[in-house]
1. Consider the structures I, II: one of them gives -8500 for helix-only ellipticity at 222 nm (-39500 (n - 2.57) for each DSSP H run of 4 or more, over all residues; to 500) as calculated from the coordinates. Say which.
2. If distance in nm of label points 7 Å out along Cα→Cβ at positions 33 and 97 is computed to be 2.0, which of I, II is the source?
3. Could you figure out which one of I, II the value 19.6 for mean count of other Cβ atoms within 10 Å over residues 137-144 was computed from?
4. Can you spot which of I, II the value 55 was calculated from, given it is percent of Cα pairs over 27 Å apart?
5. Going by distance in nm of label points 7 Å out along Cα→Cβ at positions 17 and 297, which of structures I, II comes out largest?
6. If we compute FRET efficiency 1/(1 + (r/R0)^6) of positions 225 and 385 (r between Cβ atoms, R0 = 25 Å, to 0.05) for structures I, II, which one ends up with the highest value?
7. From I, II, which structure was relative contact order in percent (Cα under 8 Å, 6 or more apart) = 19 calculated on?
Structure I
Amino acid sequence: MNQSIPILPDQPKPAGQRTVGIIMNGVTGRMGTNQHLLRSIVAIREQGGVSLPEGGTIYPEPILVGRNAEKLRALCERTGIERMTTDLDEALADDFYEIYFDAQITGRRYGAVKRAIEAGKHVYCEKPTGTSTEEALELYRLAKAAGVKHGVVQDKLWLPGLRKLKRLMEADFFGDILSVRGDFGYWVFEGTSIPAQRPSWNYRKEDDGGIMVDMLCHWRYVLDNLFGKVESVFCLGATHIPQRIDENGKPYRATADDAAYAIFELAGGVVAQFNSSWVTRVRRDDLLTIQVDGSRGSAVAGLRECHVQHYGNTPKPVWNPDVKQPIDFYEDWSQVPEQEAYGNAFKVQWELFLKHVVLDTPFPNDLLEGAKGVQLAELGLKSWEQRCMLNVEDLEI
């Protein structure tokens, strides 16, 4: 049975405050709760809203939507949010809510976002934006035809480490960029003795799981926006651990890939290689590191930090396996200083989308960009199946 907390009477608003109603669907999941609700929307509310250039603020007023009323009620009590419902149609029918946000599992996204567009809502959603490129493209076409604003979460563009990389590129630190190498991942426990830290659907292909579908969507927008348009892909996937334990303590067969090893050719001749794995133990600076090698210098960025080595600081090693290596290869790297304040990447993008809705400021991370990510994931899977490199063609819109 559907349950909801009634909408309370409007409260007096501070002068210059523009309240924006947001339907937040899927916030009981890991990412929805932590990154989007607590660290983004609740954090924006606690700071008094998003400040506007001419004065005043945008203040988000969410209604939490999901299938489990008990979890929704607990989130309301935790955050002070006063509105929740298990009936999405009830929320979509309310004109107070201008924005629909979706953080459900991928298989439920297309239908819900389509209904939101048909209800005239602006839409902002997690990636992947569909279970297929055609689904993702159809959402873009529908949103464009309806005249609603639309966006997709591309959080890694606002990570401090990647923003520092972008600044280095703008300063022409690298010279000609030659190659990019990314390493992402960590050990996700199987659940036998230590509980898994990711949901079981991630490892079931029939539930749209798999690291290739998840991470190639990320690598598409990172590569396109920082280093050059992705022109071709070769990808090898693997299911290294065939059985895991689910949330109820029951064993299940892992049918989706838990690791992906990809090579991309980018516009301008740059070669990018990204390893993505949920079955690797970390011995590097961070869970994600990206090394950029250029003719005049190199950089290695993690989620927050970035280290550089200029041409003039590059050592000249000699290969001799018979003696202990005399060079400390960490010594000649310098840390990029903190030259500006960095907020939570998800929160930063939320603030930009709210400004896009209210002020019509540019927001390039739209549903078409989301479809490009799904396209690359599909091509990665096809490349794995066919054991070949595939071209990435422009999407027909």
Structure II
Amino acid sequence: MQEFYKKALFALIFLVVADALLASFFMYQSYPTLTLLPAREGGVRWRYVSRTDIEQGGTSTIHIHEPGRERLRFDFHLTAIAPYSFVTAELMLEDGKGRPVQADLSKYSTVTFVAKCAPAVTSMAFALSVFEDKVSKPGEFASYRQPGTYFSCNEHGVPVSLAMTRLITPEWWLLSRKLDLSDQDYRLDKVSKLVFGSGATSPRYVASYLEISELRLHGRDYGYIVWLAVILLASWSAFGIWFFRAYSSALISSLDSRLKKDLSLAAYRQLTLEPYKDKEKASILRFIATNYTDAELNLESVVTGSGANRTKVNEVLKTELGMTFTSYLNRLRLTEAARLLSEKSGAAIAEIAYSVGYGNVSYFNKLFKEEYGCTPKAFRAATQQGKPAGQSAAEPPVPPVDAQA
């Protein structure tokens, strides 16, 4: 059994380490991140597009810097000529041929970036441009839903985190599409642009700039959590099945070996007079071997029955078997009980306990478990499982000493 426990321990350690590594991998994968700035080869393709209020008769201006696409920076100058003055710098998503496309960003829920600006303001704008099948026309961006919000910035840089799923669609767009003002539901599976621009409180007639860096999208993919749960359940179930099967096999092998060893060592060893020149020694061993099932057997009765004194009895058991009287007596009884359990499947546990000299079944169960590492019931099940039909778990006992004498 020791070998089995070593294997089980190594298997358990391996499983725990493997599951820990898998859990780390899947948990990491469950938090997908898409980096938009700095731009990376093979990532989402985009190009800068600027817009101002000139279309509405305004005179606001904007100039986008593009130094290696490491960050989005634009200088702007707002005026108050148009009814609604504004400037925007947009990251328009496109395919490999430079044509506008819609990207599926539904697995992302948060956008983060660092915002620097001068002068410091509290209402710079961020928005998305989302294509909606029922109201949008391809390429006509004014018909795309434009949910947005505001963020703060200063000259030192402000870390910003915005929930992309909780942006507010402006009233003018809802009214222009003849939609209810409470219609704030939108999807992120057809996003065409990310927009940064001035806000309602941005200063007019002041040279200003906004710089966006470390622009990333973050999300949560629960599919990885589901797969992790499935893998963990499968791996631990497989380990449990292997453990109990291997444990049963090891226990059967151990019990079978123990039975054979005990039968030859204790109750059924051939105690003839020949191996013992000392007649008194032979008398002591014979008396115990033929009377161990007597519930009243004790050291005094052995002394009386064998004619030896107490010292001699203890000396014989210690030198011959390396046991005390109580240990040897229990070994004899438990070995016989093990044989009966394996051979007499119909006999009750209590009946077997009484037949080998135990008047207390609970005490018998306790001693048996200490000796064989399992209860009598489990022992019987294991030995019955481990032997072919019609075959005993151990060889028949050697006839008692009396029969050979």
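Read the figures in this text as sums done on the coordinates, not as results from a lab. Here the structure is a predicted model, which is why all the values come from computation and not from measurement. Cβ atoms are built from the backbone, for glycine too; each structure is taken alone.
1. Details: I: -8500; II: -13000.
The structure behind it is I.
2. It traces back to I.
3. Values: I: 19.6; II: 13.6.
Comparing all candidates, it corresponds to I.
4. Traced to structure I.
5. II
6. I
7. Of the structures listed, the value fits I.
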